[in-house]
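In structure tokens below, several structures.
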Structure I
Amino acid sequence: MEFPRSMTRALIFALMSMSPVLAQSPAPAKPSTLIGVTQDRDKAIYDWAKRHEEVLALGKNGAVDVVMLGDSILHYWAGEPKAPIIRSEASWKTLFEGKTAANLGFGWDRVENVLWRVNNRELAELKPKTVVLLIGTNNLEFNTAAEIRMGIQAVCTAIHKQLPECTIHVLGILPRSLSAKIKTPPAAVNNELHQHLAGTQRIHFHDLSSVFLDEEGKLNGKLFSDGLHPNEQGYQRLAQALRQVIVR
């Protein structure tokens, strides 16, 4: 049976038009850690947008030596802009003796929230020589180790785009009590960071996990207020460890 020539050409054209569609697989979704967004998950304690404005206002006072950038572990430690919770002002003052510092920790922030903040000029006027970055613990429930690491790398890239001479100290995710909802253990993220940040210019990785573990390598509950946030003694330990980083 022969098809009319016009029908044959139409069939061939249709098949040619369909073949690329059939061959293409859908593009992989972009990890959430690479898409900067705002948040208000801790609104019962503080106003996220207002704190962002306070950071921008702080920058008008001039440059600082060190910026601490991250989530509630930094937010509720001490420093300026002041937080509604201050857990260890004494250790903060000891750590930054002889230096100026700003606390850009935001409660409940994830990597993508820090990315948004950096891209929206939180560091532009502060112009720190050094940034200490501690972020990712709030992503453990939602993202893989690789996704968290890629987001942290994106934050570092965004910082260096604005401040190419800035030295960034990336801290590994600190040990914590792990709920059943946690899909990615902190150690997996820290391994990713160690492997991918090693040798990167002006970026240094520090795994301070041992500071918060006991002699058996288990979480030292005496150093935490709730299994996640350090208490007074925990912040003292953290300050001692960070002093070696910041004075470099």
Structure II
Amino acid sequence: MKIRPVLVAAFAVAAMGLLAARAQVFRRNGIIWIIANGRPNKGTHELTEAKWPELKVVPFIRPYRVRNDIQTWFNDPAIFELIKSEYTRGGYVGIGEFHIYGKAADFDWVKKIVDFSVERNLYLHAHCDEEALIILFRHNPKARIVWAHTGFSVPPTRVAQLLDEHKDASWGELSYRGGITGGDGKLTSDWRGLFDRYSDRFLLGSDTWINERWFGYDTIFKEYRSWLAQIPPEQARRIASGNALQLFAVQARN
């Protein structure tokens, strides 16, 4: 079975530039669409303006100017202004990836951003723990959230509960997610069960936040294809491309 992935990719400043070389990596791995975000957002502008006919770019607004903003963005009114300013450029589909943990998600500026996303039909791409995820939905139940890394190590049973609680509003992105396969490379029973029930709720990701992730890109997708081949073809197609195409097809650029 040939898998043509749609990718959730976070482009950090260390990984920007050398667009032609990045394009070769995408082609080699059969990537057809990417969700792009970067610090600063100039990198995302470059990607959307590159006009690669074989690659669709879905731009998200990164709420960071410098790396230190990761620690403070959620209580910084200047970040809300940054988001509003970037949005006026047009074409944006979401906000994120952003990092938020625990009760830090309770700040008023976070609620303003969640409400802004709902009012403008934007997705949120949240790198967060379970507590913060719950708070984000409490701010506005109409929010639509791509959960970066699907909580890293949140137990599969709890992942299932959260997906049930937020139907048609939450999706799990799978880069760095632990426990999908065992030491032998075989899909674990817990994750086989999740994919049986929720194959329409997961997305692939690479999270190229440092250059080392680019160097290991082929391996990342070799591992994805290995476990995708262990589930029914219709489930694999949804996870590899169908879900992202359904979510973002109308708004995608290039």
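Given a computed value of 16.4 for mean count of other Cβ atoms within 10 Å over residues 48-55, which structure among I, II does it belong to?
For mean count of other Cβ atoms within 10 Å over residues 48-55, the value 16.4 is produced by structure I.
Work out Kirkwood radius over Cα pairs in Å for each of structures I, II, then name the structure with the largest result.
Sorting by Kirkwood radius over Cα pairs in Å in descending order puts I first.
For structures I, II, calculate relative contact order in percent (Cα under 8 Å, 6 or more apart) and state which one comes out highest.
Structure II gives the largest value of relative contact order in percent (Cα under 8 Å, 6 or more apart) among I, II.
With mean count of other Cβ atoms within 10 Å over residues 32-39 derived from the coordinates and found to be 16.1, which of I, II does the value describe?
It must be structure I, since only it matches.
As an exercise: distance in nm of label points 7 Å out along Cα→Cβ at positions 80 and 232, calculated from one structure in I, II, equals 2.6. Which structure is it?
I
Where a number appears in this text, it was derived from the coordinates with a stated rule and is not lab data. Just so it is clear, the structure is predicted and the values come from calculations on it, not from any experiment. Cβ atoms are built from the backbone, for glycine too; each structure is taken alone.
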